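Each structure below is given as structure tokens.
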Structure P
Amino acid sequence: MTKAALASSNAQGLWLNDPVHRAWLRAEAGRQLAFFDASLRPDGGFDVLDLDGTPLPRAGQELHITTRMVHSHVIGRAMGHPGSDRMIDAGMAFLWSQHRDTVQGGYLWSVDETGIKDGTKLAYGHVFVLLAASSAKLAGHPDADRLLADVSEVIDRHFWDEAAGLHRDEFARDWTPFSTYRGMNANMHSVEAMLAAYEATGAAFWLNRAGRVLDFFTARMAPQNGWRLPEHYTENWRVDPDYAGNPMFRPAGTTPGHSFELGRLLLQFWDLSGRPQDDAPLRARRLIEQALADAWLPEGGFAYTLDRAGRVAIPDRYWWPVTEAIGALASLQKLDPTETCEAWYRRTWSFADQALIDHARGGWFPELNAQGQPVALQFQGKPDIYHALQATAYPLSASLSRQIADLPRI
């Protein structure tokens, strides 16, 4: 944000209502979309881009990259980005012809032009297929219905645990279970996908299932654990306090960035449900405010993980918790604005503007070292557009729930 824009936006009132801030958000969304246009390959796949926008060496296209690109460009299409239709078309075709397992069913985690790189079947990946299909249906894409029908059947058959009201996590390609791990992350993103499916189809069971997942984490687990969300569980959905998996994708302890996401999704669910007289807004606020208090670092940004007592465990600073805090704070401000949340909204955007946004080339730097300089320790290049685009787009919507339909044009 330019100094002039910051000066104007420092006027009293909500930044969400400030025309200067809103114009800057639209411009930043356009810059992100334009940067990631370079990821589309001639064969219809998507390259991961280096910091300068050049394609990185290919190592298999992962399912969450393909699906998030479709979803992000449905947002781009709603905002009038001229390249979004071809990106949606390419992603939908790649999902159906490359990721879809025509032998065993379901969707393969990683593929490339030579074939299957990783045939694992993950709930995390499949709920993003549901998100992509639902978003594409909202955009009127002709292939959305077949993808939505197919992935819905797969999720229902293999991942959804009706007794628990939650999703199982992982299978081998032939659907043999290879672990008893249960996790919060895939279930959190399943809420995002199921709410999109409800918006796209009007089928109430998507809303009901999303509510069951939210109830487990926000009405049971959060209050039992100091409003910090345990990430890892046993097969019987008992908290597994000793679990320490992949330090990036399944780290021990709690991940405050996920509290921001789940808090925002709880508000979206509550709004779509007709705003019943319950404590969902209070639960969402408790989750979000606890994560803000626990994880904000003196040098700016959020610590990646905490221990169960709320102490910083991994202080590494990534872009996505900042984007999710922005989205969560924007939702709180739309519903019930406070001076405290306004200060946090401004603080998080100011930090993103100063440290994370690549003003010269577009996109966001994914990680910072202790000195605030971009580094590539866990992520190569700029991994995807999904998190940062939503941070710029969703504050522009007036709605808590029907956010894509309400987006202004770039």
Structure Q
Amino acid sequence: MLYPFYEMNHAAMAPIRFMAEAGLTFWGNEFNPLSRTPFGRQAIASLQMFERATRRYDKPEFDITSTKVSGKDVAVREEIVWQMPFCDLLNFAKDMPAKSKPQTKLLMVAPMSGHFATLLKGTVQEMLPDYDVYVTDWHDARNVPLAHGRFDLDDYSDTLISILQHLGTRAHVMAVCQPSVPVMAAVTLMNAAKDPLAPLSMVLMGGPIDTQRNPTAVNKLAQEKGLQWLRDNMVMNVTGGHPGAGREVYPGFMQLGSFLAMNAERHFKAHKELYHSLVDGNDDDAARHQIFYDEYMAVMDLTAEFYLQTVERVFINHDLPNGTYRHRGALIDPAVVTKTGLMTVEGERDDISGVGQTQAAHDIFVNIPAGKKLHHLQMDVGHYGVFSGSKFRAEVAPKIKAFFKTLEK
């Protein structure tokens, strides 16, 4: 009943939200002299806070239109170059200078864990000058009709293999958080098949590869509650009014609620600061907050089968570190991987994937030569700092690029 209640609550708030928007039009009008008074600023701030708390956040845009290549400005076009019902493959095509050498392809595998692929905007911007960047743009499951069937953890790995083969040349693969596990499976399968398009390297960033190491609150929840409790309480049917009506999903609003609850005090403080920034006229501070939360609050539903398989095989049974990971029923053998390099990146203060969980990949891929392996622990960052922000740009990204270059020789 929770899914229809959520939809009903959103619809019920629509008239009040409309009144708040009308109030913002009045109080925020630059020709209204009251808008610059202390009372006016408080009214604007209060109405904005209410509107933001009750809106449904749409899927954000990447909005990347240019970058620099060899110090020169070049235009960037976002193109869909491959499609399936549950995923688009985006390419950030660049208008490269004449006679430029083709750049190595880089596939960024966005997490399918509630947020949209635009969460990687900063990652894309940092890698775009040096690489031909592609990103998996996963679809909101509530918008995928039932006629398109299921999508589970094995489908995820198969999708990645199809994409890598579509690229037509050996590429680097960067997996951010959740996709570290299906990327490892896909790379193993391609190496086992002696696929000439097996990736040059895989970079696994803040991924839950062995959640037995330094388990976080997220990891402990799965262990404590168990699969049946999660199925009974977290899986719901999409209601009418959406293309995917009737599909079983793990709703995005449930995932968002979990994330907010994990750091409730920090999020409350951030919104309190936003209110005061709006009242005090600190537009830059307010804008930074709004940009972050416009992305953070935009969520998508996941198919129930993908969610439950991930919980069972990654967080409860620990199939990869235990050597029991199966794809379509067949046991995979990471020991066959020799052609693909491995780099792992962790954040010292990551409260979603604990320190050591991603590094565990080095103990699983035992036959990758030492010269093709690298681990980096980034100090003073949490989960999101592993792949975005100032420390990512200044310290993590340069190490990734240097690692890539050693494998491209």
Structure R
Amino acid sequence: MFVQASARGAYAYDEHGRRYIDYIMGYGPLLFGHTHPALVADLDTLAASGWIWGTTHPEEIRLAERIRNYLPAMERMRFTSTGTEAVMGAVRVARASTRRSIVVKFAGNYHGHSDLALFDAGASAHTDDASRSGIPYGVTQDVIVARYNDLDDLDAKMNGREGDIAAILVEPIVGNMGYVTPVPGFLAGLRARADRVGALLVFDEVITWLRLGLHGASAIVGITPDLVTVGKILGGGAPIAAFGGRAEVMAELAPAGRVFTGGTHAGNPVSVGMAHRVLDLLESHPHYYPQMETLAERLASGIRSLFADRALPYAVVQHASIVDFKFRAGEPNRNYDDARRADKELYRRYYDAMLARGILLPPSQNEVMFLSVAHAEGDIDATLVAIGESLDEIFTS
């Protein structure tokens, strides 16, 4: 079992002081690696006026305006402390706005650990049997779970319940059942169906915003949602998240409306200050994104070569600073059914073999590899050596 004691740059250190090249990166938010000087220096200035106020402040408003510049769909927004809370708030607002209760989501998408979100979720969640996972039966009646990238399945699941649907909730590009991109027409189909039945389209960009660029997945896919959630990447790992959307929808929130969402720590000055630092770094270093992508391409290309040399039938996917493959023959994942067919035992052995060689990977095969600006070519090369040795070990033992 890996127990982490510290971290710096691209590296995690265990309690014995051993160094590991880290591809978890806090499950995505650490674009700059661990303890980037611009984020950790002079932290006392952020806390000098207090850790928590419980009131709105000018820097919170300025941060909202900066976010809206990149995510114009977030005309109005509310800060929270976690992505889970952001999704909960977005769902509550959607239900209030439509006066309906049912939420459509997609198997393998991960939207935090609320009861509704965990039902048939991806990531490290194991909720095939809701009753065994502490999810009340009543919650399952207000959720429709469809197959990602399959509009026919969605239509079949929605049939007869269209008038009760409040929201269609989706990761526009998925990072929680492996890295899965939408097939042509899928997201446009969601937009059309939401409009047709009078529901709201909610994009969960907790992973994708900032990881895929300052304009996130929404700009890449070219679809405008009604509500958007963003998360911990905004604060470089500090506890901050947000949800927002069309002004008339967000007007449902108190004090103007009747919808309550709370959180004493939400929008606290320290986390808001960290978020400003993150955006400052990205805006002042436009080369960071191509730098990370170049490293990711190097890693993905190297893995493909290792597979080809060993005649292994696994597909490698890479987008921006994300790299992923699964122990399943054939094309990349397109839905959760594909992800479930991956060999979990083989991944467990691969994970252990890589850990023994100083490479820290996500413990669940549903996760992906995240790179940062702290990773260097030498880290990639060392990782490829470790992958080759690990593959030889697990396929010959």
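Structures P, Q, R were shown, and distance in nm of label points 7 Å out along Cα→Cβ at positions 62 and 350 at 4.6 was computed from R.
Just checking, which of P, Q, R has the largest value of distance in nm of label points 7 Å out along Cα→Cβ at positions 142 and 230? Comparing P, Q, R by distance in nm of label points 7 Å out along Cα→Cβ at positions 142 and 230, the maximum is at P. For mean projected area of the Cα convex hull in nm², for residues 86-237 alone, which of the structures P, Q, R scores highest? For this comparison of mean projected area of the Cα convex hull in nm², for residues 86-237 alone, the top structure is Q.
Taken together, the values in this text are just the output of simple stated rules run on the coordinates, not laboratory data. Just so it is clear, the structure is predicted and the values come from calculations on it, not from any experiment. Cβ atoms are built from the backbone, for glycine too; each structure is taken alone.
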